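Multiple structures follow.
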Structure 1
Amino acid sequence: MSQLITTFQNQQGQFWQALLEHIQISLISIFIALLIGIPLALLLRRYPKLAEVVLQITGILQTIPSLALLGLLIPFIGIGSLPAIVALVVYAIFPIVQNTYTGLSQIEPSLIEAATAFGMNRRERLMKFELSLAMPFIMAGIRTSTVMVIGTATLAALIGAGGLGNFILLGINMNDVSLILIGAISSALLAILFSALLKLLEGAKIKTIVLSFFIGLLILGGSYYRPHRDTHPQITIAGKLGAEPDIIINMYKLLIEQDSDIRVNLKTNFGDTTFLYNALKANKIDLYPEYTGTITSTFLKSPVQSTDPTVVWQKAQEGIKALNHFAYLSPMQFQNTYALAVKTDFAKAHHLKTISDLKNVPDLTAGFDVEFANRTDGNIGLKKVYGLNLNVKTMQSSLIYKALNTGAVNVAEVYSTDSQIKQYGLTVLEDDQNLFPPYQAAPMMNESLLKKYPELKQILNQLSGEITAQQMIEMNYEVNVNQASPEKVAREFLKKNGLI
């Protein structure tokens, strides 16, 4: 519990922003679903046969896995809040339509006949007593949709829409239970709170309910209001999940705002490589740090047959410019590449310094993730280049360090700047046959951004050749283990090295 409280205190700034984003996405989705669902149910009441078909279709849409739905939407409407809202609306409509239709259908026909006899038309019947009688059903549908939407909205973080899901994704990425609990518990409490508020409205008059929803809509609109508009030019910089990208983009922000009149908006823990790349292509963001090896192997689909960092960077720079007209500036010194690590006492006992030394140790069990186990610059390369035939156990990357620390595996796939290397006191084996390609971080952006703000090149290139692997490990350790803020760690490094 104390660890959970400490983590929450250290993450307060990001928490309140994530909470606001979560509420905004959820409420927008609910309001849109209401605007579609209730009129649709009123229309279907007049066409019972059509109603059965529509309810079946909306029910089927709700069975589509949310991750699959988000994936299907990305090619058409990109990433960010829009596809998340569309997906949430799809899930929210069915309970609203079904309950509204059921509530209206349950009204005694004799009441409708009596109202007609008194001269009421369809609209008057609806407003004077039909909606009142159906309201408990309607509110139950809205409550169900609201709880469902708030829970499902955690997945919005996967496509860069923010929200409490950021904490869950970051916690999984860092194997930090406290972060996962912060995201999960907050989402659950939010759902309970809104469910309780809607429960209070179930017995209220229609005017009170409509007024309450109108007030909610005004508050939602007000949450987007920014009273003081900054007249400075602004750019948006995003980073992948994890401490390292977070530290790097904070360095970019500090340098840019010190040496120019540009103001920087940060999107931390924005998502994985694919989402950031697509966001940059769609001009949803202006800049993000990418790794040389990732560009050559993932985007260019042509891994460079060289382990010279300069050659790989040049190929990445030329290739990404030809592919997307992206500018790719000079990289930092450290490489966040693949590596093999063992516990230090195991290394001493078996005299291990290089990967080649592993051939002298029989019956080794290795912990790899599925991707590394099947990569040519992973386990396939270890067999071909080093002649290693390891007993491989595949597992989620966040579990590999725990498996190594507990002795479940002897050798682990790691990234060379991971904070866990210091946290668990591991020995990283030298890649003496140069199997693993260079992965150096450098800022990537549209060429149009550099034309608009040419000063960015000189500002960001101040980090060119800076930051050793050991320095990056130390900074990652400060954020992941000591719970220091990435902004503070970035600022301290830049000050120490005379850059600010």
Structure 2
Amino acid sequence: MSISTKLSTPSLFERMLRTKPIDAMPTHGEEATGGLHRTIGLFQLTMFGVGATIGSGIFVILGDAVPKAGPGVILSFIIAGITAALTALCYAELASSIPSTGSSYSYTYATMGEMVAYLVGWCLLLEYGISTSAIAVGWGQYLNELSFDLLGMRMPAAIANPPGVNGGIFNLPAVVLVFMCCVLLLRGTKESARVNAIMVVVKIAVLIMFILIGLTAFHSSNLHPFMPMGMSGVGAAASSIFFSYIGLDTIATASDEVKNPKRTLPLAILFSLAIVTAVYVLVAIVGVGSQPYTEFNGNEAGLVQILRRITGATWPGVILAMGAVISIFSITLVTLYGQTRILYAMARDGMLPKIFAKVDAHTKTPRKNTVIVGTLVAIAAALLPLDVLADLTSMGTLVAFAIVSTGVIILRRTRPDLPRGFKVPFYPLFPILSVLFCIYLIADLPTHTFTLFAVWLSFALIFYFSYSMRNSKLENV
């Protein structure tokens, strides 16, 4: 009997590669299990994607990316947009066939096995947690511009600026922002989605205003030289700004709370990508065309400064600063939401402690999960500089995106019979190109980012072998 038991016990390698059956995914059915309710429609979900994306690349990172690439930052946004588009198609196919909360983590669990999925989950935790901190960091700068225009006063640099930037020590506005977003998320997903949709419409209107005013000062001479730092500068800028496309991934994290997810998820991904890419490229063109690239300063709220110089008045800057404050609020809200849902999905599978999967009986939200995430994100936003945060976010995002694209190829071979509401066109060319573009952008990230990422994954592996493998729901199946 003992010999038979020993022979039937899976090896360590088999345990690491075990996959979760797609038919066992908890979202197959009218309502998701675990207490989450389906309250999000196509418009709200599309606004979730747009809300998690537009703003971080324009309101926060543009001032840092332009000095790297010059006017060639336009090309940087296009390269990042192409990479995001190729990956979005892959996300759309997997979302239509595996509509499960957890996004890349859940897709990988069904295609490549438990350990790879677990590491992808940690990439997503890095992606969402760090990106939320990176986005919140820029809030204080625009809040300062707004308070100066309206009240004639500014917050002290020590508490308003990112650490290490213009005397910044502790970024207090970022902490306040994360706290407010946590409070809203604790009230419920439906309420959060409504508020986010309103904020997204407002910020798109504000950016359209910037484009229209900026065009009046557009000079083609500002686009020369187009690539002063060469293609390497364009690639470096594209790698840094890619974190602004994580809204596409956020859509997939909402699967358990989406009405008709097999149809709604792929449509929301494609719609949000089209809106985001168009706005990003237009704002980048107008931004670098209206003033010399050498005048961009990553330590300032650059778009506000551009409008002030063009109009000679303060009111356009006030409106844009208001839009930026609202915009960064909505991005922080949605990325914080995505982080909690990734943790929820992993805890539900036994990969993380059960506290992250507990859902409040009244609000139907993971309350303790949200409080823990909000606390850690606020600490990171208060104490870490923006450039480190942005590069780490890009690394986590690009790795997760590359694995999702690979998962499409694997699932086409292993489950050709699986119903798919959407299929990637020009298969397998587009998934392969998606992987190659992701690798190209990863290669241009700074060396210290690879070091920090390796340390992060080392901690992940230690936790996997000491806790997650033994507590996995598949351990005794």
Structure 3
Amino acid sequence: MSVLLCPIRVGARHHPQAEALTFAGRSWSYEALDAEVSRWVAALEAEGVGASDRVASLATNHVASVCLFWALGRLGAVLAPLNARLTSVELAPMVEDIQPRLRLALGALAERLPGARPLESFAEAVSTGASTCQPLEASSPRVVLFTSGTTGRPKGAVLTEGNFRASSRASAGNLGAHPAPRWLGTLPLFHVGGIAMLTRTAYEGGCLVLHERFDADAANRAIDGEGVSHASLVATTLERVLEARGDRRMPDSFAWALIGGGPVPVPLLARARAAGLRALQTYGLTEACSQVTTERPDTADGRTAGVPLLGVEVRIVGAGGEVLGAGAEGDIEVRAPTVMAGYWQRPEATQEAVRDGWLRTKDVGVLDGGGRLTVLSRRTDLIVRGGENIYPAEVEAVLVNHPAVQEASVVGFPDDRWGERPVAFVAPRQGQPHPGDEELAAWCRQSLAGFKTPARFVWVDALPRNAMGKVERTVLRRHALR
């Protein structure tokens, strides 16, 4: 079985002065980043972190997160990057599941992760780096990324070194060769898209132009003045980049933008292309290490999510598991070297999700005669707000704990800016006064990230249910559009 070396160490040997990373006005060559990662390895070894250990981190984008990721790889340890937008209540079960050897958090977030050491200063006291650089196999776990199912119960998708390398090869095979890609890193490094950019640039000998968070003006400055060649965006951030640019056309140095996070309005893609921003719609998910399908540069029209990438198979299956032909709607299944190793310590969930090598996404779609995928629904009842997943069951569980709420159901409704926003339908508990929207929103924010808080609350006498007693969400969605 082939072994794989840290690409930062490889880059330091073969192109030491090439730029590997920029962040907050600073720049690191491959040689400099290799030395910095070596210091982090020494700091982690001093804490007893070794092969197969897990380290939990809570951070927005920061150079320390980059160093931590590569240092853990050299030790054969596993990173569990936690969503920095979640509350301590939401984070607790994830930490309990992962049982980390070490917890690290940026100072501003530390109170949400009890017992965490300061991430930004973790390796400051180390003056001499460690030479440790353990070769990895394709099957070596690299990260555990938590994602929720329709029940809202967090599951940790285990992604391997082989997953990330296969994803990088597949994406590069579609976009075409580039001597040294410079990816605009605005996606968070606790999401699969952010880590995909981090790994992709290193494997290809490129540079990650990392930003702490998305800012349209800063993104445009990087595109115009820092030679950014590629970017990964969602519909809302694409629109904000275009609005901030005004009449300025994209420079020749910019190659492609990948647009994911849910369906992208065709007029928005057309507007981007008119401005010289070449955008390709994609479909992907955490369990498949980011991209599954992407439009091909020579045939892109913004009307589908494109064809499967190199080495990726996609099929549509019916309710009985039968494979359907072109034009038939059904569940999307994926088979590829990018598919996760499984869910962390959840064998039953893994067996349910991956059968005979096929990942059962539970998304609904259709393939046309040319093999192009159109995604019709992003998982049962899932709400996608600006690229962030909102699982109704999680929000509903918080709402029904309010003393005035008997039952609740949350659905998505279209939003021009965010793609979708959640609306909560709530039935009152007998004898209790109706609380106002502000009170219910405040109640939600005690336990949920702000983006999960419903945009509107609608009081009903009772939730509509079918003969099986299940809530009829289609009825509620129609009502939400009124």
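FYI, it's all coordinate maths here, none of it is from the lab. Remember, it's a predicted structure, so these values are computed and weren't measured experimentally. Cβ atoms are built from the backbone, for glycine too; each structure is taken alone.
Out of 1, 2, 3, choose the structure whose coordinates give relative contact order in percent (Cα under 8 Å, 6 or more apart) equal to 32 when calculated. Computed on structure 2.
Quick check on the output: -0.62 is log10 I(q)/I(0) by the Debye sum over Cα atoms at q = 0.09 Å⁻¹, derived from one of 1, 2, 3. Which one produced it? It was calculated from structure 3. Among candidates 1, 2, 3, the computation of Cα extents along the principal axes in Å, for residues 44-323 alone that gave 55, 41, 33 used structure 2.
Structures 1, 2, 3 were shown, and distance in nm of label points 7 Å out along Cα→Cβ at positions 204 and 284 at 2.0 was computed from 2.
Have a look at 1, 2, 3 and say which one yields -8500 for helix-only ellipticity at 222 nm (-39500 (n - 2.57) for each DSSP H run of 4 or more, over all residues; to 500), as calculated. Going label by label, the one that fits is 3.
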